[in-house]
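Any read-out appearing in this document is the output of simple, stated calculations on the displayed coordinates, not a laboratory observation. All figures in this text were calculated on a predicted structure; none of them were measured in a lab. Cβ atoms are built from the backbone, for glycine too; each structure is taken alone.
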Structure 1
Amino acid sequence: MPVFVRAFRAGGIDPAVSRALAVRVREAYVNPREWRLFDDAIPALRELSSLGWTHLILSNHVPELPEILLALELDEHFLRVFNSAESGHEKPHPRAFDGVLETTAGAEAAWMVGDNPRADVRGAEAVGLPAILVRGPKRGTRYHREDLSGVADIVEQA
């Protein structure tokens, strides 16, 4: 049984309705109009850019991620997007980081900033990248912020 059908049924929704809803999940998920930015995203990207940082995205996401970024006007802030939908490897698998590591080879420094302790933080640290956990519980992470404010302070002082 597909995962979304199970989820809807676990929520007490009729099996027939669960199947009908599950079919529509992807349509809603890839619709750029359904996505919203955190208020601190653009200011943090601009601050880091002003300090000379270049931004890349490494995401476990759907193939439509570039269109979503374009609609959110985020595309202009990133040099490149690496996506598990294209590479076939999801974080925290070390192969998910291959393109990022190749792109940042020779850089003075590279950091991972993410909201998932396992995929983002432990995955990055396993391949030698320091990581900052945002919007997540600090549990076992060296660098942590409640939001993106202060990320620049961490990367500049470390």
Structure 2
Amino acid sequence: MHDHDWIERHIPHKGDMCLLDMVQQWDENHIRCRAVSHRDGGNPLRHDNRLGIAAGIEYAAQAMATHGALTAADASSAKAGYLVSVRGVRLAASRLDDIPDDLTVEAHCGTRNGSNVLYQFRVSAGDRLLLEGRAVVVLDAATLGQF
């Protein structure tokens, strides 16, 4: 298992902004992580003393970034990814900070090519779905200006 320290060393998010606690399982197409930071009063995504459910998209994005780090052939081949689109997002709760259980954050890679990855993601607690959707990650941001 990869813990919080490993995740923080391999994704761009540092300090309190690294939201994931541990990688529980992963393979070439899927990752499942655990998070406990939603209960932390110092969570940097809190606003007006609450953590809204849409912050779950950031948890999912960090799971995608962690998946990219894990599936790269080596650290030098890992590419920085940029979340450029989320679609079909279904919010099944209003906030995260009142969820007593640990969060399970999952991302499944559906389609990928050299510069884009399409993920389906979901955030749950126990058997309760909190949010789900799809995201597009661009891996080679230099190509964005060439359109």
Structure 3
Amino acid sequence: MGLIPNSDARSRLNALRKLLTEGEISTQEDLAEELARQKFQVTQSTISRDLRKLGAIKTFDPAGQIKYRLPDDIMMPSVSNLDLKGLLLNIEHNGIMIVLHTTPGSASLVARHLDQVKPEGIIGTMAGDDTIFVAPASIKKIEQTVSAILEELS
């Protein structure tokens, strides 16, 4: 049996979705290897694009290991058992925007938590790999919003 061409994106995305649901993969390289075993022809950039399409984020399993997961598969009560403040390296603001720096790979986990619990003064978040931008509801109360974020992550 030969490799499945990249043009069969739907099958590849379904296979990737199944791998993420099983929750055992922790790196893009591992995902690429597993998809190659399933006869899909993929590159790291293909995996990265597919993860974005699926909305996959990095999370922590109960042992503290990072795993890629789909947002629907994440149970936030298990997240609250983690020391989210331990993932926060720095928080600062410029009077307009709040910026949180996290450990590598954990920004989406922290941002998802903040978006779900919405500490006072937060409109929303945007996360990269290790940086989160927080849109405050009021720049006049930005210090209180920073305090609310720190309290929530404690």
Hey, distance in nm of label points 7 Å out along Cα→Cβ at positions 59 and 123 derived from one of 1, 2, 3 reads 2.9; which structure?
3
So volume of the Cα convex hull per residue in Å³, computed for just one structure, reads 109; which one of 1, 2, 3 is that?
3
Given a computed value of 1.28 for Cα Rg over 2.2 N^0.38 Å, for residues 19-106 alone, which structure among 1, 2, 3 does it belong to?
3
Comparison of 1, 2, 3 by distance in nm of label points 7 Å out along Cα→Cβ at positions 11 and 139 - largest value held by:
3
